[in-house]
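In structure tokens below, several structures.
Here, each number is a calculation from the coordinates, and none is a lab measurement. Small disclaimer: the values here were computed from a predicted structure and weren't measured. Cβ atoms are built from the backbone, for glycine too; each structure is taken alone.
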Structure 1
Amino acid sequence: MLLTILVFLLILSVIVLIHELGHFFVAKKLGIKVEEFGFGFPPRVFGIKRGETVYSINWLPIGGFVKLYGEDEAGGGKLKVQSTKLKVTDEKRAFFARSIPQRAAVVVAGIVMNVLLAIVIFYLFLTASGFKTELPLLGNFRFFGVNQSEKTEIIISAVSKNSPAQNAGLAPYSQIVSLNGEKITDASLLTRIINANKGKEIEVSWQDPKTKKISTASLTPRVFPPPKEGAIGIAFFGVKTAVLSYDTLPQKIASGVIHPANLLVYNLSIMVKLIGISFEEKTLVPVSEGVSGPIGIYSLVATILKIPSMKESVLQILHLAGILSISLAFFNILPIPALDGGRLFFIGMEVALGKKISRRIEGHAHAVGMVILLTLILLITFKDITRIMRGGISP
């Protein structure tokens, strides 16, 4: 548990701090006063003032912020709207008084840093994995800029009591590797071999989902099984996997950029499908099941750390960190108040209208956005806890 907490905090800290450092360094470079550099959201645990900036650690470790002088309070993780006006002598150091290009540069800097971090992480990941990786495949998605092949794994979802499968030692979530020495590549092959050998002893090999150990045993499919149990007493489902290989030199050079772009487009396509299903079925369940918050990420880290192979465990942690970094960059660029994209939206409105938007109106919008985001995080956290209690979150 201690290792899981440390790795979880390390991943979250690096991703958040890199993002906020982007805002911080660009603001400092432009001479904008940085009032606070915070990890997590208030209330504050403690803070240290160095020069004109307070460096703080806050109680809610779900993000971070850089509070710029002349920025609304939501920029500092607070929900109130500042109504007092700055003194004229301070305006040259204020964020709101800077030109549109300068304000846009400060806002975009965090997003750019997360994109760059993701690229670096995926270069490390792909180099260490020999420029080959596998991803669960939903639908017929084709990844670009990489050689793609597909395979299907048969996963056991349930094992009947006192069945040949249970007596042989098979358990739920194990992967059936082979029957009678023949590699199982799809459900129809599995069914065909079992039906052709009813009443005859066959050899089955399977892989444990946690230890990745492959076991082999003999069992005899029943000629007349109990109702709804099947000849060997298992329920199963197929999992399609995309095998991605960056083989040529140009593919390898571009892989650190292509891979996160592929992942982002792929995840967005899945989310669009889930949203479509939610509309059709008039329920938020499909969408909610496809989203995880801090607790879900912590559970995923715990699952990854259980992988026996140290190399595989490190690779999966790198992969997770890369996905989180590129996801944070994309989420932050959405035009949602309180996020970087929301601030860019107001800058864009200023360009379109030819005049500044009321600071009070913008402040209220970001405060409301912050409330909505924190509420969503609480709801997602509750959902993650419920999922873990009823069976866990798997990678």
Structure 2
Amino acid sequence: MPGRGPGAVAEPGWLDLAPDEPFGLDNLPYGIFGEGSDDRRVGVAIGAYVLDAAAVAERLAPGLVDLLARPTLNALLAAGAPRWHELRERLREWLTAPAAREVVASHLRGVAAVRLHLPFDVADYVDFYSSLHHAENVGRIFRPDQPPLLPNWRHVPVAYHGRAGTVVVSGTPIRRPWGQRRSPGQERPEFGPSTRLDIEAEVGFVVGPPTEPGRRVGPAEFEEFVFGVCLVNDWSARDIQSWEYVPLGPFQGKSFATSVSPWIVPVAALEAARVPAPPQDPPVLEHLVDPPRWTMNITLAVELNGHTVSEPPFAGMYWTPAQQLAHLTANGARLRTGDLYASGTVSGPERHQRGSLLELSWNGKTPLELPDGSTRTFLLDGDQVTIRATAPGPGESVIGFGSVTGTIVPG
């Protein structure tokens, strides 16, 4: 069948998808793709293809074109949950109805033939610290003679405010940051490239409709305001971070880069992945009460130079995505379309479930051994880190998140 541009492909046996295809009909994640240097438009992942959603809408649903004929997802994000659900139903119809087959097949592109871009304009970026296991590990590393958790941790979802302008799409090289750090035994700090560059395997949440200043969003409103879920690697320069963070927290040790996956999985695609969240003790304050308290059964896999070094389980996170959203606005701070908030490092109780090299190497004391015989405590120039994730879908189906990848280049 005819197609547009060099990325056009032949009809793929009309959606002959495997039952466990991570980008199947139960998923339908959104992204921004292009076939030329200045070409950016909304795409939907289906199998090994990208559907040019705006082009199909022009033929089959003109009322949706205004949401899709855009270089970012922001117009769709702002449209709100009823429009999200309407579009999702239309996509499923287009991809299954025989009457739509010819139109849809002519607007499928092989994913290898297109370029994937940052899917939305990031308004603000906030990163949480919501894994009990990660927080306890960090406490034991840096405060071995004290309780691992600080007194506020079980009462408030601790977070820091990051830099929206340094959020980058998967595949963007990560330049080793320079900053001020003080080595053990030194009296004065020095300025230079970080020697303790780390990863943080996280799950991100993309905000849709905005709110007015002073409007507090409750945990029960999560699905009205959060459009979808992505993967996040919140790169961290531990030596810069440890010198700067007292008393106001992370700044240059975090602000140089945060990588996100190119596909945003709709919250609606993750209904089958919902599981009860871990209990909280002591009880949280009323504005953070989240009944029924649920989270998502997402399993991450962290690869270093192609070798899986960790498989962190998101389902064990102490603070839920809904509680994180509520805390974002608890003081009256407004939401903006394109806000991104991340879970913080996802870590489990076992060593192979730790989501950072800080934990995996126990701050350098137990280096990781890689298949080529080399070892790592923190990242070297040339190292490539990839984070992948899956979640259960309806029946035997699988919901895939794709991956977020970054390669370290010299500062």
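What to note about this one:
- When semi-axes √(5λ) of the Cα gyration tensor in Å is computed for each of 1, 2, the one that comes out at 36, 25, 19 is 2.
- Given -16500 for helix-only ellipticity at 222 nm (-39500 (n - 2.57) for each DSSP H run of 4 or more, over all residues; to 500), calculated: source structure among 1, 2: 1
- Source structure (of 1, 2) for mean count of other Cβ atoms within 10 Å over residues 225-232, computed value 26.4: 2
- Test item: distance in nm of label points 7 Å out along Cα→Cβ at positions 105 and 377 calculated as 5.9, pick one of 1, 2: 2
- Test item: FRET efficiency 1/(1 + (r/R0)^6) of positions 57 and 345 (r between Cβ atoms, R0 = 41 Å, to 0.05) calculated as 0.85, pick one of 1, 2: 1
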